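Structures are listed in the sections that come next.
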Structure 1
Amino acid sequence: MQRRYEKLLSRHLWQSQQIAIVVGPRQVGKTASVRLAAGDHVYFSWERLEDRRRLLAAAGALAADLGLGRPGQDSARVIFDGMQSHRRWQRLVEEFLRGCAVPVHIAVTGTTEQVSPHQSLYRMHPLSVAELIGTQIDVRGPARPLRPPADGFAQLLRFGGFPEPFLRASTRFSNRWRQQHNQLFRQDLRERMQIQQVDQAEVLRELLAGLAGQPLNYSSLAQQIGTSVDTVRRWIDLLERQFFCFTVRPWLNGVPKSLRQQPKLYLYDWSQISAAPERRQNLVASHLLKAVHWWTDVGLGTFQLCYLRDKTKRAVDFVVIRDGQPWFLVQVGSSGRQISAALRYFHGLLATSHAFQVSFDLGYLEQDCFTLRDAALVPATTLLSQLA
């Protein structure tokens, strides 16, 4: 299926001289999207032994061998797929560029967000409600709402947003796909860790899958896997960089009696979460993070995703920060229809533009949530259709 990233990447690969760094979880569709966006292109895969051998042996001579510089050629597009697993990938790409006699537009795919000033970062996420229904993204921010397909939202919640299991919508296929995905993930860990630590890191990964939406207790995790707190922190950071999970930190500015709590943890593949309330909260977290990254990557500002909690135990699941200021709040509600007192309190305290209590029980409503100024109960399908 076509991803909304393709148009964005196509514009970059035909117009910008900056290297496009495309990152995201394994099997989320990075390679397919970049190759479709590039049109006619030269392709190298770090996982292909022949390509790896050629790059390591003589990256600078490859451009001439491929004819990048023949008379009449204006420019070329080159994709280096999976290169970021090699620590010195930037040196190889620079050597390749020095051998090019024409402007070359380059995309590098991988699983790390580290970029230099002459590079542009694009973060790919699993499918979302807005992408599923083809919402036209407004360059100014949230789009107008659109009704998702009748069974599409339930399918997304059950099978997750990775394209293959979502499209197949089969429990048996999803189970097999996850086993394969876990094997690839373990392979990535082996490339970055000492062999004797991989088993412990795998146990940590399984433990984290049961902690979605909860503040991390590093001491408890360290005791359970028999290692130090610093090691647990380092491994969780690695798991984040490998796009297994992401953390949401508390927002402290302007919050009296705020708690300097640990970050909350969520998974990129929410289908791994068995409990319905936690899976729903993780789905919303993933949609908000995708929107925050999209709005930042396309240049609308600098956005963050945080949560709120104070010493009186008032808490809101999410606050979206725009250019250093709280913009809107999101509380994932239960089956009740009463607006959370904490949501109203923080909405007034932080003077946010919007405050949403998201309900999974309400059906889709043709209502632009971002026109609401008071704290409001909104259907999950409506709000999520307006994000990226």
Structure 2
Amino acid sequence: METVLRDNIDWVGHVDWTLRDFHSYQTDRGVTYNAYLIRDEKTALIDTVKAPFADDLLTRVAALTPLERVDYVICNHAEPDHAGGLSTVLKALPKATLVGAAKAMPTLARYHDTSRWKTRAVSTGDEIRLGRRTLRFIETPMVHWPESMFTYVPEDELLFSMDAFGQHYASSQRFDDQAPLCILMDEAKTYYANIIMPYARQVAATLETVAGLRINMIAPSHGVVWRRFVREIIGCYQNWVQCRPKPKVLVLYDSMWENTGRMAAAIHEGASKPGVAAHLIHIRRSNLTRIAAEVLDAAAVAVGSSTLNQGMMPMMGAVLTYLKGLRPANKAGLAFGAYGWSKGGPETVEAAIKAMKWELLREMIAVPYSPDASTLAECREAGARLADHALRVAAGRKAGENLCVDP
């Protein structure tokens, strides 16, 4: 496995091949916990790993340099998947000073006994000279925790970007040009949608800062290192922070006796126009992680639920609660569904769409028991309206954005 980023800069992290649930994020392709070692006149370890894998990291570090020669451990992010191994690591590195943003220190003290640690708090613009290389720090609050920061090595034009630009993707290869690009972009989009999307305003500000740097390599805390497609992944982030829509319509639904399912199929049929990507998703046959990724760049989303106990189906409640927390913007919506002796399903769906501040293209379509031919025709017409909206709002796409579409 190639692990050398630059001369005397190496990946020393851990690949977690079998993890499939990352606090409810479904990681179908596993996870990596990336850490990096810089050897110069002074030696710096950039981030650590999840606690169970700290010994593995120390073994990788020891293969490159004596542990007593490590001068600094940089904590870009205090979340346990990156800093959980700190207690074990710092105990093994007797000379090391922990470096992080000021807000990282009280956070780390909640997870570890930090009373004997040597620490140094840094702010944006602060630097540490290692020798011929410099570590320059950039605070990135709420990308995606308050204490988050980037570490930049100007001599190598190398950005250690913490969770930004990451992917949950286990691989025996460490670089973007060694893996299928369509998979990497899909995983990067999925990661952004499920982890970073609620903080779009803060990410946009960070991207403005990054735009002022010369960057030819990005080393995130998860997934592969970007060395060939740096401009492309930054461009995708610039699109994603705006939830910039593509000509894409989603039809999300849950159904008891397939009456809402028939309505969903009719809406999908109407939305399936030339130039429009129309996706039909039964939510109990998908998962929250995938649904969030699909919503990110959709222009229009139809959401349908049967009525259960005078409200929407339970899993639809979970989906809409999850999406509300992620705050996807620039969407048009439509509520629909069937009900029996009591209304409530489509009504609660529409209320949730309004709470997310999506534009409603038309009134909800609600039908008692089973849709007849006229209702299905109405659904097809509604789907066509969603498609027309998607084509209209996506008409201003810039050249090159196709790299971010679904593989």
Structure 3
Amino acid sequence: MNNYDELRDYLLATRRTLHQYPELAFEEEQTASLIIHELKKMDIRYEYPGVGGGIIAHMPCQETNKPSIALRAEMDALPGQENTGLDFASINEGKVHACGHDAHMTMLLGAAKLLKQDPAAINVLLFFQPAEENGGGAREIIKTGILKQTAAIFAAHVSHHYCVGEIMVGHGIVTAQSDRFEIRITGKGGHGARPHEATDAVIIASSLINTIQTLVSREVDPLHPSVVTIGLVQAGTAANMIAETAMLSGSIRTTLPETRRRIFHGLKRMTSAFEVLHDARIKLTITEGYPPVVNTAEEVELAMKAAKKVAGEKGVVMMDYPSMGSEDFAYYLEHIPGCYVRFGARREQQKFIPLHSPAFDIDEDVLAIGANYFHQLSKLAADYYD
């Protein structure tokens, strides 16, 4: 069996095992055990504080006083019920790897195998972090202080927006700032037959939902990407009762600080105005989310060189506009430079399936592409960080 076949078999087996045992944010006990088992087999030194923390693996080069780069993958899965029909579908009830984190972990382990055979002339750190989906688990790695000895960091994400063999690289902002908000409305409950005696929280909520949509359509520069989504509405207890309370919960996605400030101000203004208009009490709570991921110029150049070595000139796709998704990889980039790319994971004739869908799956050929990309990037990095 040649090296390619060996690598492919290893990647398939590893990904399928990880896929079967998804775990939620800060609960990645079995996932971490599987990763540590593979690191031990490869005789790679690692640090792990226990469940809820991240794994930091060390692959030092032969030369002394060389800098380090980091490669990052996420360990957590999503709540949900998988419906892919795969033979190796999740056996953990209510948990599913619907965002490709199983693939990302596998790629890093594959890159580690390649680096053991063909080492880089630079120190390579492998970060397997918890809780990217919910909780900002990148901060568990950051608080160890490891970034103080790290020159740059790199990560990638699988996507059905691109086909297998394509690697997307973008300059500057590549993902959005993500914030959450909650609006609690308190009116006056009453009988459905006597609406004049009550203050209907449902009516207030429905009017507010429509008005909030004008924040993006009428108050934000259309050239500045932004999204306001209300994804959760709760109100009422019976069909013949006027609801006294209602709750709206949503998210805000922006790429520019001034747009973010404008939307925040608009939400505060609208909720205050509705209090007066409807003689109700309305409480707005805004919770700060992940910052935008901003790729740095030198690291983009390095990523492009690695991508071209793996996918060829035609396989490298430049990203013209940022994604409105969010990523806690941004926290690393507040400390050190780095680059975040995307790997095409859809077969050309395959139906598009979005991330976080319970039907999401990948063309497993992307696993070798990812492993080779991280290997090539590590090899090339020695020329960038001296």
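Looking at structures 1, 2, 3, which one was Rg and Dmax of the Cα atoms in Å calculated from, given that it came out as 23.8, 77?
2
Name the one structure among 1, 2, 3 that Rg/Rh (Cα atoms, Kirkwood Rh), for residues 192-271 alone of 1.09 was derived from.
3
Read-outs: derived from the displayed coordinates by stated rules, not from any lab. Computed from a predicted structure; not experimentally measured.
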